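Each structure below appears as structure tokens.
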Structure 1
Amino acid sequence: MTDHFFTISTNGTGLYKEKGSKFLGFSYPVQSLQHVNERLAELRKEYHDARHHCYAYMLGAESKDCRANDDGEPNHSAGDPILGQIRSLKLTNTLVVVVRYFGGTKLGVSGLIHAYKIAAEAALKNSTVAKKYITVPLHISYNYTSTNEVMKLIDLFNLNIINQEFSERCSLEATIVISNQKQALKELKLLIDTGHDIQIL
């Protein structure tokens, strides 16, 4: 089971020129289709006089949700080369848009494939690639006397604490990297078996 994926953490831009045509590349970190549509709307508004806004995106930790759009260019000449650059870097949660200003000379399908690929590649090169861990929630309640043991587990499994309350009955809401979940639950059950008043919620 993989416990991480790669994405970009910053926007990037790139430019490629060929026979008068300009290809402006833009890369964005995105979390959802809504984010994709928002970025596309912004670019279409800003570059409203461009002939084509071709794009591709990959979403989800397992990179299952993807789309390539040629926006009026010949089939598979724009969206697919853009998507190919996202795939070549093994990225997800990433959108790349290439805006084309037509220069009056047709480039042919092979010329277009090359141009869209280079513009997309340039934009991604100017983004920062980041490794993200896949996490799952962990929520427990425990008696105050078990606080030390719970704190040790937090350190051991590097839990990301979302909310923590201390009183006679304490609670902890956190996230844990998915590959650590099984072992953490095992450790919690051991504490329960040895008399600690801990509940996994």
Structure 2
Amino acid sequence: MTDKPRIILASGSQGRQAMLRDAGLHFDAIPADIDEEAIITRLTADNRDIDFITAQLATDKALHISAKHPDTLVIGSDQTLEFEGALLSKAANITEAKEKLKSLRGKTHMLHSAVSLVRNGEVLFSHTDHASLTMHNFNDGFLESYMKKDPDALTSCVGGYKIEGAGAWLFSTVTGDLFTIMGMPLLPLLSFLRTECEFLP
């Protein structure tokens, strides 16, 4: 059997790196420096839906790194949050994060997660999934307590939480795949790698 091709994850996300590492993949992580807000603005002006935008962000990250690393499998992934028909971005600071969580509490929002696999500038695989999450209608005291438990998540995650950590306390119900909620539709990616790229665990 030939050596497995090198893999690069086009992301600095510790959560996505942990997912792939726990699944037994060996890879390098290189964050993709793309202007996400410009892409979102352009695609929104073109009336693209949120699934399309999420998939394009994942693909553009992979293509950006693929251009510099030929003959390498590059994984790009991204996640967006849809709330009351609008796409919300990561909070720029703690104050914004607090206001976002106040607006989400007691209500349901949707997470869209996408993954793309690229080699030599060609998209080999792309998949988008979504999950529905409903928060408890918690009071301000509970919110303050949560924010002290995981301050990093407030600005590093689009929803201001990590479901695999203290963020689990925020929710009353969740519908969807856990990996999707954590930021990447992992199982479809692994299935493609196994069947099309002959990767074995």
Structure 3
Amino acid sequence: MTTSYIEADVFSGMGEDMSTKEKILDAALTLFAENGYDGTSVEQIANIVGIKAPSLYKHYKGKEDILNAVIDLAEARYEEMFGSENNTGKVPQSREEFIRMTLKRISFTINDPLIRKTRMLLVQEQFRNERISGATTRHQLDGIQRMFAKIIKGMMDEGIVIDDDPELLAVELTAPAVLQIARSDRQPQYEEECIKNIEKHLRHFCKVYMRED
């Protein structure tokens, strides 16, 4: 498959300040996302970076080491910008605050180059790599559901969300959004429509389960 590498896409804004190690990860992630892990060679990565393959081994032990570094980088970025069960941020104090904070997370997930390309990689490799399988489940299923269950439980304790099972509500909230994000990845021309559908679902969820502001 022909690749279309865009320099400094993942590490946007860094330009020539990117280190060789960062350029390697940037190139590798683009190739992994487009061609798959098995369809990418160390020589291809080195060629995009503008170095010889032996020089790449000064920075990483090999392709698997690069893959693990890419996943580590994406995990750290996701934890910082989106959150997790252990990093939920403050409890929203109203419907509109909850909607605003959730849509901000969705926008990050869809538009961040590192996260978007990593998600494409996860989809392709989830059945071939145990670590990627776990990461896919965490970010598309149980991890995101546990995070929102904790947020919803906090809003229940504040009297904002009606008393119910926070875990079931988290499934109801997140499942449609995950499907819309997957469609946006497959068909980027529908990104705006997908975001509108997510917001529509989010507002309906709030109308059903949250008390009036």
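Just so you know, all these numbers are worked out from the coordinates, no wet-lab data involved. It should be emphasised that the depicted structure is a prediction, and the values quoted were computed from it without experimental measurement. Cβ atoms are built from the backbone, for glycine too; each structure is taken alone.
Volume of the Cα convex hull per residue in Å³, for residues 53-100 alone was computed and gave 58; which structure, 1, 2, 3, did it come from?
Working through the options, I get structure 1.
Looking at structures 1, 2, 3, which one was distance in nm of label points 7 Å out along Cα→Cβ at positions 29 and 61 calculated from, given that it came out as 2.2?
3
Among 1, 2, 3, considering only mean count of other Cβ atoms within 10 Å over residues 117-124, which has the greatest calculated value?
1
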